[in-house]
Structure I
Amino acid sequence: MKKLILVTSPPACGKTFISKQLAKTLKHIVYLDKDTLIPLSKQVFIAANQEINRSSDFFETYVRNVEYTVVIDLALEALEYEDLVLINAPFTREIHDLQYMQNFKKQVNDNGAELVVVWVDTDVEVCHQRMIDRASDRDTWKLEHWDEYIATRDYNLPEVLQQEGSTDHLLIFHNSSDEEFAESMKAMEEELLK
């Protein structure tokens, strides 16, 4: 059975590292990272003469949702040619919206695949340190306004993902330490290669 694997969590939980390790382990997989769209999105800010701020109203209105639409469209197209497709993206709002997740699952199912969600569970303070360490300009506002930013993020497993009909499979990847990472990677490999 074909699988669209969505690796998701709030920023700096380790999605990208985990996604790339899973892609290497699983082989014969199409790897898609929503962050690959960031250079294109930056050009939208420039063309509109707006400050590059991925937390701004402009980003929310004109850029954010289009990035998600594009990465999903690419994934569905890739399923025509490969049995495993992995999307690395936060889906910050979407994973709390049952109707969105049900529609997403239906899209995936209609393309002859299962939707497998891998939720990355990481301690908030570990995420904060990772964001500092990666020193990315996309995190500048978040780090400068950490208390304000963190108040808008929920690092707990979304209730929607636990509801029937929102996914075909839900897997939890614990990632607050090297030991957790190793144990979770082994469990993921066994589960995703079934």
Structure II
Amino acid sequence: MTSQLLNPPAQDQRIVKHNSTWQQFKLIQQGFDDSPGIRLFYYKGTVEILAVSPEHEIFKTLIGHLIETFLVERGIEFTPTGSMTTEREGEASAQPDESYCLGELKSIPDLSVEVVFTSGGASKLERYRVLGVPEVWFWEDGLFTLYHLRSEGYERIVRSELLPEIDINLLGRCVLMSSRVEAIRTFRRAIDLVINN
């Protein structure tokens, strides 16, 4: 059962400004301090301002809930850091939709997740590389694409190396279910089956 939320397709509003200094970015960032639903990014002089749609927020929240269900059911300690801004002074700044530190809080999350309704999924990897985020997941067009950081950059992977037991295909199917309750129950049942076998 697929979701009816994307009929018509959701549209995030995206503004990109090139040739910006870090100082200009920080001023823009201050201007949006109290603006929910706005994500700001910076890399190599390019500022991206993303105003997310209601559908974007629905999907990112459901994805977060499913990931947290997996972590709880598997007994993996974690610190959810949501869209916490991660920065490297003068170089890069990113606000993922969801992010997690496995174990205790760290300055750089272990996992960042982005819901992509506009363009630029894989092209955003470079800023995450500069920040040193070990694993990045993109959810775009109903599918997850996973990347793990290597010494030479990100490598696309089919199974999470941080959470190797999570069923990414099932996760993707559950995100698209029209009933959020059934999505969470289905995902939890699948986790319990693996634990009990």
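A few notes on this one:
- Sorting I, II by relative contact order in percent (Cα under 8 Å, 6 or more apart) from high to low puts I first, with the largest value.
- When Rg/Rh (Cα atoms, Kirkwood Rh), for residues 97-152 alone is computed across structures I, II, the figure 0.96 traces back to II.
- A value of -10000 for helix-only ellipticity at 222 nm (-39500 (n - 2.57) for each DSSP H run of 4 or more, over all residues; to 500), calculated from one of I, II, originates in structure II.
- Taking mean count of other Cβ atoms within 10 Å over residues 17-24 as the criterion, the largest value within structures I, II is that of I.
- Read-out distance in nm of label points 7 Å out along Cα→Cβ at positions 113 and 177, computed value 1.5, structure in I, II: II
- Structure responsible for 0.45, with FRET efficiency 1/(1 + (r/R0)^6) of positions 41 and 81 (r between Cβ atoms, R0 = 25 Å, to 0.05) calculated and labels I, II on offer: I
- Which of I, II leads on FRET efficiency 1/(1 + (r/R0)^6) of positions 25 and 49 (r between Cβ atoms, R0 = 41 Å, to 0.05), largest value: II
- Highest-scoring label, criterion being mean count of other Cβ atoms within 10 Å over residues 33-40, among I, II: I
No lab work stands behind these numbers, since they all come straight from the coordinates. Values in this document were obtained by computation on a predicted structure and should not be read as measured data. Cβ atoms are built from the backbone, for glycine too; each structure is taken alone.
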